[in-house]
Each structure stands twice: as C-alpha cells, then as structure tokens.
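A short reminder: the numbers here are calculations on the coordinates, not readings from a lab. Everything numeric in this text was worked out from a predicted model, so none of it was measured. Cβ atoms are built from the backbone, for glycine too; each structure is taken alone.
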Structure I
Amino acid sequence: MVITIPGKPVGKARPRFRRVGNKVFTYTAQETKDYEKRVAAIYKKEGGEIYYDTPVRVRILAKYPIPSSWSKKNKAKALKGEIKPNTKPDADNIAKIILDALNGAAYTDDKQVTSLEIEKAYSEKPCVMVYIAEDE
C-alpha cells in the first residue's frame with residue numbers, strides 16, 4: 001500500500017508543558033495532532049488494510065520543496081538527487097509523526113514496525129510518500 005500526503009513534510013513536535021499551580025501538564029502541539037489526523041484519514045480513504053499483530057515494513061520518502069533562491073543548475077542537481085535536503089524537520093521526527101499517525105489505522109501499534117527506511121529528497125511537488133506492507 002502506498003499513500004501520498006501532499007505538502008511540505010512535517011516532523012513530530014516536542015511535547016509542550018503547561019504549569020497550573022504546582023502541577024505540570026504535558027500536551028501535544030495542535031499542528032502535530034492535525035497532521036496525524038490527516039495522515040490517518042488519507043490512509044483510510046485510500047482503503048488501506050489494518051495489519052493485526054503482524055510485522056510491518058514501512059518506507060517513507062519525504063519530498064521537500066526546492067528553495068526558490070537556488071540557481072537553475074542547483075535546481076537541476078536537486079531534482080536528479082545529487083543534492084539532498086539537510087534541513088528541518090529531521091528524518092527521525094518525520095518517521096515518528098507518520099508511524100504515530102498510522103497507529104490504529106494501518107496497524108494496531110507501531111511496535112509492529114520491524115523494518116523502517118526513510119529518505120529525504122527535493123521535488124517540485126513537496127509531499128510525503130509512505131509505503132506499508134507486511135514484513136516477511
């Protein structure tokens with residue numbers, strides 16, 4: 001199963017903290033919650049199956065927009081894959097938000113992911129492509 005999440009890649013934000021009196025509460029940023037809901041909705045809309053208690057292989061390709069300030073030469077190199085993005089969000093934060101979003105949608109828990117591959121690249125159409133399959 002392959003799904004595409006259009007738009008610039010988003011990484012999992014750090015938890016936020018709020019103090020009320022002597023107590024500290026932890027919460028997830030709204031942008032993270034919204035993106036996770038969007039990913040799960042796209043997976044369900046595409047008719048993705050749920051893997052129950054089976055090992056799962058996940059491959060993530062995060063396609064970043066090419067900076068508009070770059071020369072045509074650098075843009076061409078980026079599209080060929082000769083230049084890779086080394087900008088935020090970090091690859092591990094992209095993987096974390098995608099895996100958390102697919103909990104309950106693609107698998108019962110992300111502990112089932114036994115193989116994970118993530119790659120960052122440039123593209124004229126920024127998006128995140130996610131490949132999910134049973135790991136044999």
Structure II
Amino acid sequence: MHAAAETSFSRSGGPGGQNVNKVSTKVTLRLFLSDLLGLSEAELHHLRETLGSRLSGETNDELVIAASEERSQHTNLERAYARAEALIASSASLPKRRRPTKPSKAARERRLNSKHMRGHLKADRKPALDD
C-alpha cells in the first residue's frame with residue numbers, strides 16, 4: 001500500500017503556539033487506486049463507485065486524505081495511513097447478493113385479516129342510517 005501512495009507535508013492550522021508556524025506537521029496522502037495490490041477487478045470497481053465523491057485526478061483514480069489533528073508529523077502520517085486502510089477495507093468489500101423472498105401464506109392471511117378487522121372498526125364508527 002505504501003508504494004501506491006505519495007505523501008506531502010505542510011504547515012498545519014489550529015492550536016500549537018509558535019510551533020504551528022515552524023513545523024510542517026500536516027500530512028496529505030495521495031493514493032492511486034490503480035496501483036493498489038491485492039484487489040480483484042470487481043473490488044476495485046466497487047471501491048471506485050463507493051468512493052466516487054472522494055476521488056480526484058484526471059482518471060478519477062486518486063484518493064486524497066489529509067491528517068492534521070496531532071502536533072507530530074509521524075503520528076499524522078500513521079493516522080492518514082490508518083484512515084486510508086479503513087476506507088479501502090470498508091469500501092472494497094462486495095455487498096452480499098440479495099436472495100428474493102416471499103411472505104408465507106400465514107403471513108399474507110394475517111395481513112388481510114388485520115385489514116379486514118380495521119375496516120370493520122372504521123365502519124362501526126359511522127352513524128346508523130335511519131329509514
């Protein structure tokens with residue numbers, strides 16, 4: 001995974017005193033999906049669909065992750081890689097195929113019976129017609 005990624009560092013905003021102005025602790029991680037190893041073509045296609053809004057680049061193949069929460073560059077780098085790994089693991093897993101089912105005969109009868117009972121209840125609310 002590290003071979004398919006490019007990292008860049010910049011100065012981070014937020015708290016940190018004068019250290020913020022001196023040290024480049026913000027990490028920007030750029031992952032190229034086509035360079036990832038160990039993913040099947042179907043998983044890669046599903047990954048591109050689920051991460052569609054987060055992908056950039058000319059071929060919609062680049063995932064950009066920024067981490068600037070900590071004051072340490074090393075910690076932010078670890079967080080960025082962990083976030084990328086979690087995103088890829090959750091997005092690459094293929095969804096289970098849905099097996100269509102039908103309601104049982106007893107369930108259909110219960111539903112129709114409850115509709116019938118509700119109809120009687122509402123009909124009983126009407127005032128009786130006098131001839």
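If Cα extents along the principal axes in Å, for residues 41-120 alone is computed to be 71, 33, 19, which of I, II is the source? Intermediate results must be reported in sequence, preceding the final value.
On the way: I: 48, 24, 19; II: 71, 33, 19.
Going through each structure in turn, the value belongs to II.
For which of I, II does helix-only ellipticity at 222 nm (-39500 (n - 2.57) for each DSSP H run of 4 or more, over all residues; to 500), calculated from the coordinates, equal -8000?
Computing helix-only ellipticity at 222 nm (-39500 (n - 2.57) for each DSSP H run of 4 or more, over all residues; to 500) on every structure in I, II gives -8000 only for I.
Looking at structures I, II, which one was FRET efficiency 1/(1 + (r/R0)^6) of positions 25 and 81 (r between Cβ atoms, R0 = 41 Å, to 0.05) calculated from, given that it came out as 1.00? Kindly include the intermediate steps, with their values, before the conclusion.
Numbers: I: 0.40; II: 1.00.
Traced to structure II.
Ranked on relative contact order in percent (Cα under 8 Å, 6 or more apart), which label among I, II comes first with the largest value?
Looking at the calculated values, the largest one is I.
Comparing FRET efficiency 1/(1 + (r/R0)^6) of positions 17 and 65 (r between Cβ atoms, R0 = 35 Å, to 0.05) across structures I, II, which is largest? Intermediate results must be reported in sequence, preceding the final value.
Details: I: 0.65; II: 0.85.
Sorting by FRET efficiency 1/(1 + (r/R0)^6) of positions 17 and 65 (r between Cβ atoms, R0 = 35 Å, to 0.05) in descending order puts II first.
A value of 1.1 was derived for distance in nm of label points 7 Å out along Cα→Cβ at positions 33 and 49; which structure in I, II was it taken from?
II
Using volume of the Cα convex hull per residue in Å³, single out the structure from I, II with the greatest value.
That would be structure II.
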